[in-house]
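Structures incoming, each one as structure tokens.
Throughout, read-outs are computed from the coordinates displayed, never taken from laboratory work. Worth saying up front: this structure is predicted, and the values here are computed from it rather than measured. Cβ atoms are built from the backbone, for glycine too; each structure is taken alone.
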Structure I
Amino acid sequence: MGNSNQEENNENLSTITPEELVNKLIEDAANLRASDIHIDPFESEFKVRFRVDGVLNEISKYPMESFEMVARRFKVLGEIDISDNRKPQDGRGQFASTTTGKMLEFRISSIPTIFGEAIVIRFIDQSKVIFESFEAMGMDPADAEMLKFMITRPSGMILIAGPAGSGKTATLYTALNQIRSPHKNIITLEDPVEFHLEYIRHCQIRPAVGFTFAEGMKAVLRQDPDVIFIGEIRDHETAEIAVRAALSGRFVFSDISTSDTIGTITRFIELGIPRSFLASSLLLATSKRLLRKNCAHCSEPYTPSEKFLAEAGITSAKEVNFRKGKGCDLCENKGYLERTAIFEFLVVTKEIANLITEGATVQELLDVARQQGMKTLRESAVNLAKKGEITLEDAVYLT
């Protein structure tokens, strides 16, 4: 499905109902492997964009006369109050695909703009997010073995960093999937709860009624937990309770909005956590990114520019298998098809813990971590580029 002109869309809307249009958009998005649908209202038209392999592409546009009914239909599917268009709302829904027979699950978010409510639908595919193993996510076998060992420790804290859409949830749920058992009391605090696993008690945060992450942590600690999963650490109180829980014999998983592993340490210190507490509780910080893969069907050898070779620390492109997709029917002429994961792991050894306590700088921590074998996100991405799996430009720009 490509960009459509206005006349074509006017004709389409004259022959199908808003319900049929919404159904078609969901079906098309699922068939194109989109992770999100964006419905954006403007003065005279509303645009539809799909996010595929991390990139937004405009798919079509329609006259604003039909927007209210289309937006209302999406809100009905997501069980959102259709009578209120003055405040942001969130919902969750399902859609039975007529082409694949699959039940598509999604989250929906609406936010008022000057021209109407902007709608974003994010698909939730448990089969893709909850992996049976870390290796299935593309993790290096040695890193996977290290992580398997870390998540079986009796207490401590593991943090995962990365921007929205980087696969943090996939990694955390894969870890939970590895350790869930009738012999462990595992409780999650999430906003929203996206997936459901047997032997795990999932709790939905509801700030409107005072059930925040901080209040949830206080309640969870009275539930005799072995493992606690916190959807996100955002403030001092939640960070402090998480650290104290890890120090008192619980195992804590959480994600945090920082760009890399060293940044998680800086963020906790900024939130007012004593360095000695953090050094004693943190076992591992990891960061993750998802990068576009070259289309295996149309990728061909190429030579990156000197600028990107220099940025990547490569002196010569000779004997390196750099590849780039030229575009074909299989990849919608984009040159990319699907994504692959890269990881950065900071294991908090005794030396790293001492540096944290002593107030070492970010560069000092990074230097020691690399001496101990840590590969940065950039290094992992460049290695993939050298193998021809991604372009060197993406390795440099996206890490």
Structure II
Amino acid sequence: MDKYARLRHTLAQRQEQHLYRRPRITEGPQQPLLQVNGKSMLAFCSNNYLGLANHPEVIRAFQQAANQYGVGSGAAHLVNGHSRLHQQLEEALAEFTQRERVLLFSTGYMANLGLTTALAGRHDTIYQDRLNHASLLDAAQLAGAKLVRYPHNDTRQLAKRLDTQTSGQTLISTDGVFSMDGDTAPVKELAALARQHDAWLLVDDAHGFGVLGARGAGLLEAEQLGQENAVLMATLGKALGTAGAFVAGSTELIEYLIQTARPYIYTTAQPPALAAASLASLKLVQTETWRREHLQHLIQTFRQGAAQLGLALMPSTTAIQPILIGDNAKALAISQALEQAGILVTAIRPPTVPPQTARLRITFSAAHNQQQVEHLLDRLNDIVN
């Protein structure tokens, strides 16, 4: 038997179905104008929503901390890898999100794995939106709990399914901003259902944190939901422009995670310099409010222009603005045509999204300007229409 036969078959099948993926090589910092595979490109596919990944103050904080603390943390948080900078970042994030405590994780994926497996086991039930991020779905499978998936944002169907549960604890998990659609979860209704059924509600606000809310604290701030309503997970590698993630909640919850969340216990802590960079970025989120205002202006400009062109926009008011194409080959062809025109927009295809819903996933940053958005609209008009 040829052990590589299955691999070759899968790779060939992906190519035939226009689902094959290849990494691109970028040079230089994350910003709208990028060098990609040796070519200058105008990028509309980064999650650097506030344009902070290349901010001089964030870079300076990273460099100074690296000079003081070195490059690696050396060990897990519970050994000797938890620096003063990590502690300061946790305290600053707790204050910003108005939660009692925060716990840092190396990635959002690990935070969701750690939190979910700590809160639910094989005698419990996890309810998840059908369009949740892969990390939440994988976490439920790893937990060994019964997984019930409800139709996207359909709280009526969720309520019916919750009513049938007769034993075990309950965890409701949802994206805050859905990463491939750009719409938001009905978190107030979900919080009400969680209260009614004495359930945990976990909101993964990776794409809302830093962008939504009056202060930029995310979807839960925008919907005025405190720690008694939902457990918050958010990442630092998107709007804050650095790396890592955190869980925010009550002191009792965080202490429980420290004792039980395996991805926290058994992973080397992120470098202290990253914590310093995140602290600097968090200050900018609070002081440079014009970034969120400018981002919203760009989003509105794009949606108005795209509607005039007759493009199939999805119902999103966030920085994620997908254009629904449907066919895999067509979505890939449009993405490639844009790339030939010097614009980088990713074609999102199954299994990342459901079959027949391939799309162009356009994302905006406060680092973009009005002229760049108009240029994108002009090229879309040339190619699609």
Structure III
Amino acid sequence: MDLLNDLQARLDELQAQHLRRTRRVVEGPCQSQLRVRQAAGGAAQPMLAFCSNDYLGLAAHPAVVAALVQGARELGAGSGASALINGHNLAHQRLEQRFAALQAAHIPSCAALLFGTGYLANLAVIAALADRQTEIFSERLNHASLIDGVRLSGARCQIYAHADLAALENLLRASQAARKMIVTDAVFSMDGELAPLPGLLALAQAHGAWLLVDDAHGFGVLGERGRGSLAHHGLRSEHLVYVGTMGKALGVAGALVAAHDTVIEWLVQRARPYVFSTAPPPALAMALEAALDIVTGAHGDALRARLGQHIARFRGGLEVSPWRLLPSITPIQPIVIGDNERVMAVALALQEQGLWVAGIRPPTVPAGTARLRVTLTAGHEAAQIDRLLGALNALAARGPGASP
């Protein structure tokens, strides 16, 4: 078929550019030490993983797993319908109220709404709050879900340079739109850098704009009791719309949106991914409550302290010349190598040593900035981090043109 031949040619082009992605099959639960099948039908090999977003090691935590099992036994495997039919379970309501209480110090009259994924949450919020009378101001390094939400909304979009508050202020001042929205990641997923949220909120308030904050990589890790980036920066405003993803530091799945209760009521009425999606299984909500118990308690503080020690150990022990370690206080520690082929060769060399580090290439990152995205978790041991450091330092010492 011509259609299939066309697709195959395009796949071949991706392969030639070192941009074709492959899936690996993991056996067993998400944890630092995995058994991984590199090819279909192949034997599983032990791998030490530094590519998970399970930052606090909760994905296989006994208390979270036990809550999921209990939820399935008591409430079944699925919700049966959308939340606006009969899919909104008491477990969902408890979780939403719990999350709203966590963010109440930062958002007046705070309420919350549960979505199946962070991607869905971002699509839903942007498309529901923005329309053709809205102008959206989107950070250049935003996640794909934010970009797609802007496209779905039909609103006019201005992209401002990364973390450039002066450029954003000029765009806002020139805007004649009836409604305005600033959209940003809180922690940039491929850089580990924090967005300048205090400055962004000041601009949002000065220009009557919403500030949508996607805190996928900050919630659970940053701020007092792991409440996230709003707590980390000490922010409070009715202009804030906050998305906390539950599939990363919380170790489970889904996302919760926190905002003024008027905003949440509007989302219930007009957010199409919420209105027309089957509600998440209530058992997941029970697992998330168990994860929140850990994250916001003394054990969560201990896990964050351990994670902080790992981050300091990694940054202090890495000798990256001729590569570039980006500045980051988060579990995301990117090492920019630049060339697509080279970064994948280094990732393969690490894999051959039993170390799984993701090689990130365009379009996920800008052309010429292909990188290793090292992610650290509280589930790692100091000796495991030292093993990764030794391998990286040896490969970096061979120079940019040397074969791994």
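Brief remarks on what is shown
- Comparison of I, II, III - label where FRET efficiency 1/(1 + (r/R0)^6) of positions 73 and 265 (r between Cβ atoms, R0 = 30 Å, to 0.05) is highest: II
- Looking across I, II, III, the calculation of distance in nm of label points 7 Å out along Cα→Cβ at positions 153 and 353 that yields 1.5 traces back to II.
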